[in-house]
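Derivation of every value follows stated rules applied to the coordinates shown; laboratory data play no part. Treat the numbers as computed from the prediction; the structure is a model and nothing was measured. Cβ atoms are built from the backbone, for glycine too; each structure is taken alone.
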Structure P
Amino acid sequence: MPSHRRAAREPSRTTEMKTAWAGRDDVLDSEEYALFCAGQLADPYPLLAWLRSNDPVHWSPTLDTWILTRYDDVLAGLLDKRFANDRISANMAALPPELQKSCAPLGEHVSNWLGFTDPPKHTRLRGLLRTTFSASLGEELAPRIGEIVDDLLESIAQDSRADLIVSFAFQLPARVICEILGVPGEHTKAFHRWSDDMAAFTGNLGPTLVEIAPRAMRSYVELEEFMGAMVAESNRCPAGDLMNHLAQAEAGGQLSRPELIGLSVFTLVAGHETTASLLANALSILLEDHALRTELERNPQLFPNAVEEFLRLEAPIQFSPRLCAEDLESRGQEIRRGDVVMLHLGAANRDPERFPEPDRIDLERENNRHLSFAWGPHFCLGAPLARAEAIVALPRFFERFPHARLTGEPLSWRQNMTMRSVEHLSVDLG
């Protein structure tokens, strides 16, 4: 049997940059480091590899945070109760006083997102979602996912040079999560803008938040009004969807109205952002790597393995921030109570001590315990659904459009430190 080992895409500068990083001690003064801190570094992996080898517990004065890059350290951090998720205060503290005041409602709202809470609040809120986002949800929804995929592919077929980010990678998970919540599908365009703004605010650190926060605040105001109307409608006409489940929980005193709105918005954003990025990155890899695509066409049973490799190689969520709850030591560095710690999932996923030949796609990789869905108490509830959407969507796309190819326009990456995704994916469907 062939090895199914395929080289991952690497931008043309990667080898050059790896050489340039070797032996350097002026990382803080480098252009690449500055771009990384601004969320604008297209290929962060050579920099992350340098940090992983030379400064695995790195203090960034620009971001005012620690950056952990080794697999063992990141995994330990995800499981360590001393690393708290109730960290929205760190985002707010990065804003000037006038923005802290005007955006205070935004900070209060995000404090009710599941990913920004700790036990016992996190346990209570997660329990309200667990019945919907069960381990079997992906399998149960696979037929409906297939119907949505076929509908989208039919629409794409009408446009011979489609942007797959807009028409496919975003649309599929957005429609799926809207159906789960009970949100009418005609709102997906506004939802895309709201989600982008909120994800930018929660997914960045440092000075860029000054530009991002006002947009996120405007989107939050619109989202709160929209979600309030959805809750009212759900109370009038119960439909058995997640929104109605949460509304009943509010009526029963299990959560407050701010918690209900926060949990609903979090579900909308988290329920599609990771999957949209997964689909976008997987499509870009497959459209560029003809040999890998041919191998999967010959052996479609390997698509689940391929999805895990896509997740590992290009983690849709690059890092998970934590707030240190007490003084501790890590690899000789003193991390103090109140410090922000960036657990870099994308760097951990390419740690050669954990993954042999980490910069390559290996369709037969064993024990692929990547951290793209985090681990421990905050393991992504939507992981089975995200996997199912990718496993259904990717082979169907290439079955429908076997001659699809990139138009030759250079790939650009979303300017967001956390969300790793190509921004546009223009293709000629052939």
Structure Q
Amino acid sequence: MMRLRRLRTVLLCVAALGLVLMTGSAMESLHAQAPTVVRYWLWLDDPTEPMFDQLVKEFNATHPGIKVEYQLVPLSEYHDKLVTALAAGSGPDAGRFKDWWLGEFVKLNALEPLASSISKWPGRGDVIENLWETGKITAAGPVYMMPHQFITFYLYYRKDWFSQAGLKPPATFDEFLTAAKKLTDPAKNQYGFGLRGGAGGQDQWLAFMVAGGARMVDAEGKVIINSAEAVKVNQWYIDLFRTHKVAPPSAPTDAYAQVLGAFQSGNTAMFAHHVGSSVLVTQKLGAANVGVLPIPAADPAKPATMATMSGNVVFAASKQKETAFTFISWLSETAPMDKWSDSRQGQLPVLKSVAKLPRYTENTFFKVSLDGANYAISWPPLPGVGYVSAQAWQANMQRALLGQISSKDMLDEIAKALQR
């Protein structure tokens, strides 16, 4: 009897040990299971800014079943690299995206419609309602892009220089040109306006074009960027460099870094950009020396500027669509959006809850931006807009600035590219 009890005890111990070993093995297997990897691409105006890397680490730490791996690509290369990667089957699962590119990528069936995922997303009601339209091709069509950060272009100017020269902030094209001429002194390497003829300058250009009365398309969607009125406004813009020489000699090739650097270094009195530069210029020059105002208009009764949305998309070829949406929708939640908007990359937050925070409502740069949203005009959702922003505008703008083609020739080429 004693032996039988001992045998039972041994068998129970062996069984318990086996259960422990099996449980331990299962746990090891669970821990060994790799998280789902989401590949994400983006550009940053200031790639040295640690904000996004911190956000990714936070997301990965709070979503243990997902691992986001990101790749920074300069905006000037982003479109072409993305097209090439997607064509080769090596593109990302999700990425930062411009509304410029929607028409082209939807035509290529490269973007995943997000309506089903958005309908289940708890934060959908916090997004400023009309901003959902920036992710569509037509008003009745599906949403392809999650709104994230939007901008309206305005003019930065040196308040101290204007005060010393007895100038008031310009509200019209004529006042702008008068101030730019007065503040230009080539002998001191000082110029009135930092014209951006290189990569990414199409938004600055479009802000002045629409402020001058030009339009990309008419009410029926017909391309009219090469109309007589648009040619006249474009010539005025070209003449800032060619005739009036109020822009630096490097203007035909200057990209964002050069235009920003010239303003920060005291080589230019004005440049057009958005709220994303506000921290950089005030840190360098001091808040008291930097002013901001709407883009001057040809007719002050008809103000206009350029607006654009940087959102997030999921690519149709991704095998991790649901997981990819989890990440891009997390970026549009309150805390991540506030962190992004309040950083050196900061633009206008798309969430009502964030836009109401005092740091935005009491900030002059954000206020001018939000006021500009009332009359801002965006690039039309045409398939050729991506090509124009990536190649056609820069190539033809540089030729026009150098006198190799006329204003009409330049706009004819852009009109043709928009319809390709």
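Comparing volume of the Cα convex hull per residue in Å³ across structures P, Q, the highest figure is found for Q.
Comparing distance in nm of label points 7 Å out along Cα→Cβ at positions 122 and 154 across structures P, Q, the highest figure comes from P.
For the read-out mean count of other Cβ atoms within 10 Å over residues 210-217, a value of 18.1 was computed from one structure; give its label from P, Q. Among P, Q, the structure yielding 18.1 for mean count of other Cβ atoms within 10 Å over residues 210-217 is P.
Given that helix-only ellipticity at 222 nm (-39500 (n - 2.57) for each DSSP H run of 4 or more, over all residues; to 500), derived from a single structure, equals -16000, which label among P, Q identifies that structure?
P
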